Structure 1
Amino acid sequence: MAVPNYQTLMLPLLSLARDGEEHSLREAIESLAGTFALSDEERKELLPSGHQAVLDNRVGWARTYLKKAGLLSSPKRGVFIITDRGREVLATKPVTIDVPFLEKFPGFKEFKTLRHDSVGEEVSPLPDASETPEESLEAAFQKLRAGLASEILQTIKTCSPSFFERLVVDVLVAMGYGGSRADAGRAIGKSGDEGIDGIIKEDRLGLDTIFLQAKRWEGTVSRPEVQKFAGALQGHRARKGIFITTSSYTKEAWEFVSRIDTKIVLIDGAMLAQLMIDNNVGVTRIASYEVKRIDSDYFQEA
């Protein structure tokens, strides 16, 4: 099954604490993973940022909401325990505990409503009740990123072939390949060999070389085109190659490069756009947001 959302986890988490003992968040995460029979893959599933496991994030927020409602408390750093109010809630045998259920507790209502002192506006910390704040933020980020990638790819397709070659140079140099920008620029488009558009250094010292095929393509790139590139590499006794296109590759093309000894990396239009975003090629930063958490060590008194 999929990882339950943070509201689904609230009642099982509170039930876990019914024994009145102190529990750590890690203990709770492992226990709830077993309760919901989550697979290893589901337990390790990460948020889009890759910085935290989805399960860890959701259990953490379930605990936070129960604490804000006064059903759990933290007697000391790193642990939580059920409160008298939490026991009273369990005694009523609720079918579920979710945000609407918790809204009857004053402490939670105060937490849920965020007030901006300057303008007096009220906003909910959760645009989507099924998502934690991090999940909502990252979903919005991924949506913006996808829109930007689509715009980048459409713009690339309107550029000239020579500009596309320069773009490829910029991306590879930004990623650390090609030696200097001048070296990479001289290498691209100068080979003249069939199936090869350029040769660049793998690193600044030139310990190895990478052969390139960089073309704007209207249709899907099929196996014969990739196979021709592989043949050109063998003719140069080359071990590594990168095939870059603005379109996509057929399944047969992907299968072909996975079976041959020569290492060929296929970069389609979607991946190229992502690499441009990641390496700040052709894009401009307009805003930056930092997500912070409390530093518990700071508040430890000597």
Structure 2
Amino acid sequence: MVYLFLGIGFALLLIGSAAVLRGGVGVFRALGLPPIFLSLLIVSLAMSAPELSVALQASVRGAPDMALGDIIGSNIANLLLVCGVGALLRPMPSPPRVVFRDGGILIAASIALVFVMLGGFIARPFGAVLLAAWVGYLVLVSITDWGRPSLNGEAHTEAGEPNAALGLFLLAVGIVCLYFGAHIAIDFAALIARNFHLPQSAVALTLLAFGTSLPELVSTAVSARRGHPGLASGRIVASSIFNILLVLGLAAVMRPLSAAPMLAQFDAPVMAGCAIALPLLMLFGWRLTRGQGVLLLLAYAGYIVSIGVRNGMHFL
């Protein structure tokens, strides 16, 4: 029964993310805004909406391990699991601007987070710095991508005809689904942690992170099925950047977060390592191949096993 309710929470998060995407695109198209803003503000934000809702609620409720564990675990899932699945379905082209610009920013943000977490505390000033960096990232992408075809062009056709009223309605539905989905997911993830005598961070890094990464996973699978795998790499990296700069920034500004030693000393460095490794893999032929996808999935499986081992679980 616990897992049923957790699944309901994940389903609401997925529905909420899809509703925010379709509603936001509808509103922006009705307003006649340039396509670049769809990529920057709507598509990437919709992909990160579950992490945002979970992190903000966990932060307000005084559960920093849940908030940080979900952000870190979601980024690891994005970079290993989602990219691995996407590359297995269809090799994923990775344009140089995704590798160098977005990959470089993700690496810098990840390393900065590691050093701050080693101090054991994420204060409001650092949260403000992350938000300022997020704004800077938006400006940089706006300048460098202005006039280029959007990496998220599928969103235009998915939303149908521009309709501001329908778009606002879908946005409202999405926000409600995200709120209640995050509330249910946090409650039942915490219950699972208590039942199995696990730290909240372990459940957040695994179950909760998988649930909040579902929009990226579904979007990547759909893009591969439709023959547009090139969209996936940009979305995944941008979503991971949003998770650190926007999601963590807002959570820390709302309430300073204490960083558990294990999260700071092991999981955050793993996240930074993934952020470094993925662009390096993309450099070979400017794409992720199926063979590289297998390596990414094996790495993710190894990471999940490591969480279980350090928390006393036996797999044999």
Structure 3
Amino acid sequence: MKMIVLGAAAGGGFPQWNSNAPGCQRARQGDAAAEPRTQASVAVSADGTDWFLLNASPDLRQQLERTPALHPQKGSRHTPIGGVVLSGGDVDVIAGLLTMRERQPFTVFATQRIHQVLDDNPIFEVLARDVVSRERVSLDVPFALGSGLTACFFPVPGKVPLYLESGDEPPPIVEDDTTVGVEVTDGHRRMLYIPGCAAMSDTLRQRLAGADIVFFDGTLWRDDEMVRGGLSAKTGRRMGHMSLGDPGGTIDAFRLIDVGRKVIIHMNNSNPVLLADSPERAEAEAAGWIVSHDGMEFTL
């Protein structure tokens, strides 16, 4: 099984277009220790020929153009991309679908809840239904990705997308088909893609155990880092994300979970782990984590 990290950052990318924070300044200035990153997505393939995208970020066109494996290979129009697998309904998960509107056959795999989000927004009708299939998949029901891979959705603690929140009260953290992880296997090796996770639950811990590689939510280093930085009034927990470095956070939660490779993905521009010379990067790497960057490749 082959994997290419198309994008490693959270919504807004790194540097974020309107951020003048030190980290984003360093990225714009070409600092080698502040490598720019686009918004999170991973491509997977059984053989390096037929590919499937895990999420379609707003940066998808840029990501496709700089990834030769995903370029057209034959005829006047072609793509090696057979489908897109969606882990939720957030903007940085689904907006890239609009890039794929040129009547090219492929399949969108998502839960009923997320397909309803697409159905309720008429702009997604640019994905002509006579060409682009929309496959509704239930939790924990395997489905084929081409001829060599099998995937399934599983529930992850999370909340509704920001644009679907209503009222003044924070939405509840739920473990259902609103936010899901994606498990992909070739029958021998197993990878998990979890770019958004609000908490570590017993069921999730059991799912993670024994995985060969896990791409996991690395949005924030500290739960209150955006509050302290004057960037937001919301904590990471309020936004539906665990923090990496807090006591009881992601790094602590994984210490007793047996997985092969642990890869941090979906990092917000405020997260110091993005900076190769930061103490936080050193701490994460000392704990066995790989900090992903655009173009990084893995093979199982």
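Values quoted throughout were computed directly from the atomic coordinates according to the rules given, and no laboratory measurement underlies them. Because the structure is predicted, anything quoted here is derived from the model rather than measured. Cβ atoms are built from the backbone, for glycine too; each structure is taken alone.
Taking FRET efficiency 1/(1 + (r/R0)^6) of positions 103 and 231 (r between Cβ atoms, R0 = 41 Å, to 0.05) as the criterion, the largest value within structures 1, 2, 3 is that of 2.
Distance in nm of label points 7 Å out along Cα→Cβ at positions 7 and 239 computed as 5.6: which structure among 1, 2, 3? Structure of origin is 1. State the single structure among 1, 2, 3 that was used to calculate helix-only ellipticity at 222 nm (-39500 (n - 2.57) for each DSSP H run of 4 or more, over all residues; to 500), giving -4000. Of the options listed, only 3 reproduces it.
Across the set 1, 2, 3, relative contact order in percent (Cα under 8 Å, 6 or more apart) reaches its highest value in structure 2.
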